[in-house]
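I've put the structures underneath this note.
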Structure 1
Amino acid sequence: MSAESHGRMFLSALVALMLTALPLPPWLDVVRPGFLVLMVLYWSVYAPGTGGIALGFFAGLALDVFQGPVLGEHALALALVTYIAVLEHQRIRSKPAIQQAMIVFAALMVYEVVLFMIDGWTGHPVTSSLRWIHTVTGALIWPPAAAILAYSAGRRA
């Protein structure tokens, strides 16, 4: 992958981090998809050798710094999801967008379950069922988000 592609990946990570950290009203914040997680999943599927698990770990670490939970919580969860995406990248990218959205939903559920378990173990349990809504919105936004990222990477969706 060229330096230009690395730049595109870094820029998309920065934009996704800003969209994730952007303050929103509480009613809108509940349905906000995990833009950073979606971006990491995209690059893990379409350029697994470039970003890979390191991209997932450092993106999660940046999210930990911005959101202030237990340091390393998002890094661990995102590295795990990235590992699975890199491992299965050929199967995932050969699917149509709707099936990819279902796979992304499953990946987001794994991500959220890991966060839920860490929150419980560290004494920060969030028992509201609203914490799971962004997994649905993330899966719904996957097809247009993947198309935008593919366009920015110079690929056809």
Structure 2
Amino acid sequence: MRIGITGHQRLKNPARWGWVKRELDRLLSSLTPPLIGITSLAKGADQLFANAVLRHGGSLEIVIPFAGYESTFSRERDQQEYTRLLQHALKLEVLEKYGSDEEAYFASGKRMVDQSELLIAVWDGMPAAGLGGTGDVVNYAMQQRKRTIHFNPITREVEEL
């Protein structure tokens, strides 16, 4: 199964990442292999998802928003994890950048949705803070009628949208 991810890079309560990890493991263990995770490897939900896919014997396809994307990571640890996970990529696609970084992030999110059978959204349900954020990607997935599973780290609820 081809699974995409969109989600927050930071949570107000970082302890909630443990809940997200457990829910990702629970969902991925219920899916029929082979598992292919499609992600841009952003910090937070994307990197957590990529590690979960690898733990469950899956492979990764990476959609990079633009060349030089790694320079957008402000913390060295996040950039190192990005580089480590990138080495596991079965397929790598670097998109041509047109417009702002936010437009490139949205293009990357749409490309990931288009390539996925299922979208996982680690999302508080609020509108996107900037163009291409989680809310925008979820709205695009709904327009495309993609099966979407919403992990709300605030309420700790999982629902299919």
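Of the structures labelled 1, 2, which one yields 24, 16, 15 when semi-axes √(5λ) of the Cα gyration tensor in Å is computed from its coordinates?
1
I have 11.8, 37 for Rg and Dmax of the Cα atoms in Å, for residues 48-95 alone, calculated from one of the structures 1, 2. Which structure is it?
Structure of origin is 1.
Which one of 1, 2 has distance in nm of label points 7 Å out along Cα→Cβ at positions 32 and 56, as calculated from the coordinates, equal to 2.3?
Label of the source structure: 1.
Where does the value 12.5 come from, among 1, 2, when mean count of other Cβ atoms within 10 Å over residues 8-15 is the thing being computed?
That value comes from structure 2.
Once FRET efficiency 1/(1 + (r/R0)^6) of positions 88 and 136 (r between Cβ atoms, R0 = 30 Å, to 0.05) is calculated for every structure in 1, 2, which label goes with the largest value?
Once FRET efficiency 1/(1 + (r/R0)^6) of positions 88 and 136 (r between Cβ atoms, R0 = 30 Å, to 0.05) is tallied for 1, 2, the winner is 1.
Assign the value -24000, calculated as helix-only ellipticity at 222 nm (-39500 (n - 2.57) for each DSSP H run of 4 or more, over all residues; to 500), to the correct structure from 1, 2.
1
Here distance in nm of label points 7 Å out along Cα→Cβ at positions 40 and 144 was calculated and came to 1.3; which of the structures 1, 2 was it taken from?
2
One of 1, 2 was used to compute distance in nm of label points 7 Å out along Cα→Cβ at positions 16 and 104, and the answer was 1.0. Which one was it?
Considering all the candidates, the number was obtained from 1.
The numbers here are math on the coordinates, done by the rules we state, and not lab data. Note that the structure is predicted; figures quoted are calculated from it, not measured. Cβ atoms are built from the backbone, for glycine too; each structure is taken alone.
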